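Structures given as structure tokens follow.
Every number in this text was worked out from the coordinates using simple rules, so none of it is lab data. On a predicted model such as this, the values are computed, not experimentally measured, just so you know. Cβ atoms are built from the backbone, for glycine too; each structure is taken alone.
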Structure I
Amino acid sequence: MNLQAITRFGCALMVCAGAPAHAKSREVAPCTLALDSPKPSTGRTVTAKDLLDLRDFGAIGLGSAPAPFSLSAKGNTAALQLRQADAANDRYCTAIVLVELDASYTPTVIDTGGEIVAASSTRYGMTDLPLGIPKPALLRWSPDGRWLAYTKTFTDHSEIWIYDRVDRRSNRVLTSAVDILEMALSDDGRRLLYSSQPGLITARSAIAAEGKDGYRYDQRFWPLSADRPMPPSNIPVVDSAWDIESGGAAALSQQDARTLHPSRIWPSGALAAAIAKEGGLVAWIVPRSDALDAVAEIRFKSHGAAESTCPFAACTAVTGLWWALDGRRLIFQRRSGPADSRTEFYSWGLGKEAPVRLLETSDALFGCASRGVDLVCAQETSSRPRTVVELDTSTGKRRDVFDPNPAFSTLRLGSIQRLTWQNAFGLTTFADLVLPPGWKPGTRLPLVVVQYESRGFLRGGTGDEYPIQAMAGQGLAVLSFNRPTWFGLTSHPRTDEEFYARNNENFADRRSNLSSLERVITQLDREGIIDPDRIAITGQSDGAVTATFALANSSLFSAAILSTCCESEPAQEASGPALDEFYVAMGYPGTRDAMPEFWRTNSIVDAPDARKVPILVQAASSEFRMGLATYRDLHRKGWPIEMYVYPDEGHVKLHPAHRSAVYNRNLAWLREHLQHQ
């Protein structure tokens, strides 16, 4: 592709969105990034700023909905929303980008992309729970490829715009006071179809009015982030249609509903489906059983024929499938290797011949869309940020389509080695060991454990708070740890209750994680790579629970950084009735007097033999109350603990200024507590 073209993506071509999350919009000066981004000096090691400045598209996680890009019906153009953090002004620059796949792969900016606003979640019977990840942009093509509809999100509303590829202009079609949840263009291209929850407005108004008489404290409360009830989770989703030509509301037909929600025509129980354009062939993925860990297999049928199941072993653990252009070959994707650490693509003719493997890789490929005989996918490697690639389904070869960060390849990275092993519970685990550039065997290094997924680009772990390559560049060894499969799945539970009970019986899942960490760290010590007296463990969300359990039950670690803190009896009180009920149902104590031995095992405050180590807590405003009791007790006991609270943040921190502060504080703290001992 033309790399010079993409290096021109400065904020001069992008909208500079105001403060993200739920802060009020503010006037800011235009973005001042240069059109031609200078390449860093060849061989310079990675800094925190290099990682913060990466241009991103799609969701934070791998394979998360919606797709990271949208491919036109004829497969000749990909559309995506690009974003880049501007920490100095605490904002994001965004752009709607088109990449012509039949030309030189040169990207073109067609419009600004709105603000980057924090998403919320719906759980425990409530909605509007602060999640923190970016709200995704929706991008949808008309069947003839002339129109591209896309959403723009702002702090107080959402908008839908349509770009006309003929006259090369964008126009705002409508404005919504609530989020646009799904969107499509009708089969004739004349109507815009979308779904939303207008009832949220009424629900929020009713809650505000109720406050005049005081709120009854009940299951609607989420006191970690609000002093009022949250809206309920059962607010209806409403489908609507908008006539593009007349600019008014239109009737919604049954076909419109199927176009807007294509999964409604999938076979019953399908996790994904592919329908051939010709020949009436349908293939789909379905679990073999109703167990939570059921293996997914391929089934297919044509016209009035009976349903068939692919009989080959390769047709299991399937995560995606597509028909080739001729409708005679099924292309599918599956997980394989130790702990499902690898991705494979296969081609199958639906006959007696076994599927042919096209590609096997530890790289992450996801969000794929069919383009004739090829697939277009988002890709991340352990050392390269997200790109768009094209996969030849005849040969398995890949070629670059779009790289938003070409300058990153000139930086000097630490070496990366994939490790696999079994823990004491017989579960396979994998991790990536990152060593400083130029490290020489025989030199023992301080080690930092980053959790809890290690697929794709090694950026900052789950939650993106621990800049892996910047830590390696600082002289630290980093273990990017992918937790073993949940122990509760080993008994093939059929319900959530069975799953949680199995996990928490004698803390089996936490002990499994700790066993995996102990074994690999012991091995790294034997090989003379790490200094066993200088090991820090970090974690966000589930990774933070693994970290605190390790501190309470092992003397292996000499320091810890937590993005979420901490499991304790007072934390359940601060979490509110709904979350407390969830934990009690999992097996946590229901009262202060019940199961005192539980907290002696699970809480660093109550553990009798917990090693007194320095702890840094970098907490979101929506979660820091969970850690207040732990902070107070450890501080009073003389532990070297400090906590920082980041305002206007959800479970994942989104503000660029906060992300920069977290990165840099973690690096400085590790330098002080792990490297200067």
Structure II
Amino acid sequence: MIGIGVDYYPEHWDRELWEEDARLMKESGVNVVRMAEFAWCRMEPEEGRFDFGWLDDAIDLFQRNGIQVVLGVPTMTPPAWLTQRYPDVLPDLPGQASSRPGVRGHRCYNSPSMRRFTRIITERMAMRYGKHPAVIGWQTDNEFMLHMCRCRHCKNGFVEWLRNEYGTLERLNREWGTVVWSGEFSDWEQIGLHETPERYMNPSLLLDYRRFQSESVVNFQRVQVEEIRKHSEGQWITHNTWTAPLPLDLAALYGELDFASIDYYPASSADKAVSNPYSGALLLDLIRGIKGKNFWVMEQYGGPPGSWMPTWPSPYPGFIRAFAWQSISRGADGVLFFRWRSGVAGAEQFWHGLIDHGNVPGRRLAEFRRFAEEAGALSERLYGSRVENEAAILYDFDSHTALQLQPQVDGFDYYEHMKAVHRSFQKLGIGVDVLHTPDQIASRYKLLVIPSLFVIGEHTAAKIRSFVEQGGTVVATPRTGVKRTNNQCHMLQLPGPLADCFGVRVSEYDPIGPGVHAIQDESGNLYSCGLWNDLLETTSAEPIARHAESFYKGTPAVTRNRLGSGQAYYVGTFPEEAYLRSLFGMIAGETGIEARTDLPEGVHLSRRKRGTESVLFVLNLSREPNAVQLERPMKSLLTGTIAAPNLELEPYGVEILEIDS
């Protein structure tokens, strides 16, 4: 069953409202609610004194109404008694308000007190609800993010982590290159973060500290996972990450969980109406790629966010329904809207829900009801079907983090570059998987893009090389192969350990930043490029585009190399999107990937498959009407009618079509 639901906070509302809320939810198509992820102070109002009666009543109420429950472990918000009695719970984050009680996220993952009380509250919840027939699953904590905490527990934990990683100070000094600036350590206790701005600090230390803190999050979460697994039966566990990739190793975070989840808030402002649907598509593909399987959306846009920022514009008619279908089209098996009703108290008063403060159902709830009715009718057909693609992009946590630590040129951002690559595929109607580890590179893919794979070890290089030799096509972009896994530079001409794979050497590079240059392809077409230009020397590759200006005019800018049964393209600049679409379209033709060049701006295609059954989602995620040419008439699963080959879509229009097997 497709999960269709809302996030609900019974502890925020008088009990008189609960019954009517549950009734209206059921009437509106809700079949699941998420609760309790911020309610620690109500479950344990004083140390060792627990009160679950109110939560029992809320769960029982929803069970009577045929609505299932997902419970959140409330460790993102330690109660006041905990931070007062055990101040080591609070992280040491200089200059950051989130290290103070009464906000949220005010906990150090390495605090012994925090881990002890996390185990206690999780154990009590799991023992009570681990076999409750209405509770189908659990959410660990809420929106984990990396804390660069500098408390003594983090410092001691980091030193222990380094001892396990490097064994000796001699090896650590060598791997970090601490001889630079006379920074060699002679005692483990000398290692730590200081008030010095990070841009002046050793980049190897900084990358390792982020790896350590990312592992700390995983270890903190493991406490919750252990207790839930110990006391539950048939219930799943997930976590809700949020927004663009954080400097957090999501592959490791979700390694012990059943599936990944995301909080998805597509921007409703007019100035982002064009770009945001493509950014959202990447986010959803990235979440699906973490586990290589379907996911849930634990918080879907239900109303304009606001509170600690100016309130977003009201959603355009159809916006809520269309973006909910976008989530399902890209692999969501559950979509829960934040939130049922706008809060009347607290810092999120103006982070609006499906119903406003006045508690009168309006346009947003009506739109949710329409989506819920449609999704419920198609639940049996869609649930468990999968998104299967032939193209992939490799996202790399180490490269993303290292490029944040050492920005290479004014205007460059790793994730924004990923967006440009992904958006080019979407505009060609090509579905893309986002991989998180090199071990996910598989022969089923015909095309793999490795955008700015800045940090690369031999294992990753071997996986990419083997993929090409066995018939795959790979595309790389500038700043690939620069660093070793210890964040020191390779003493190799770029692209470093992949130079032979691509058949090129970077003889020199020109960080042009916001300046605009041009490249010219073999047909004489000119395309703009910017940020960075690699000057390439071919060893076995052939040029397919050249720089069209500056002192290196005529130098190869884009090359193609044949290796084994496959080929490797090196794009030695950051070209405009039109060139990327041209390049990927050409490669699609070579590799047999279905592509099209006639999709209107804002129209997205996605497929879900199960066995021989396939469903095509056609979404017009724009404020303008659009038309899409279908290959042939197809049956609409929304209306039961046959959709004409010239499919017309209203603004934020949705069509779901049956594809003949």
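A value of 0.95 was computed for FRET efficiency 1/(1 + (r/R0)^6) of positions 59 and 115 (r between Cβ atoms, R0 = 25 Å, to 0.05); which of I, II is the source structure? Source structure: I. Identify the structure, out of I, II, from whose coordinates distance in nm of label points 7 Å out along Cα→Cβ at positions 395 and 627 was calculated to give 5.1. That value comes from structure I.
Figure out for me which of the structures I, II the number -5000 belongs to, where helix-only ellipticity at 222 nm (-39500 (n - 2.57) for each DSSP H run of 4 or more, over all residues; to 500) was derived from the coordinates. Only structure I yields this read-out.
If you rank structures I, II by distance in nm of label points 7 Å out along Cα→Cβ at positions 227 and 643, which sits at the top with the largest value?
Comparing I, II, the top value of distance in nm of label points 7 Å out along Cα→Cβ at positions 227 and 643 belongs to II.
Largest in FRET efficiency 1/(1 + (r/R0)^6) of positions 355 and 387 (r between Cβ atoms, R0 = 35 Å, to 0.05) among the labelled structures I, II is structure I.
For the structures shown (I, II), mean count of other Cβ atoms within 10 Å over residues 331-338 is largest in II.
Consider the structures I, II: one of them gives 20.5 for mean projected area of the Cα convex hull in nm², for residues 147-466 alone as calculated from the coordinates. Say which. Of the options listed, only II reproduces it.
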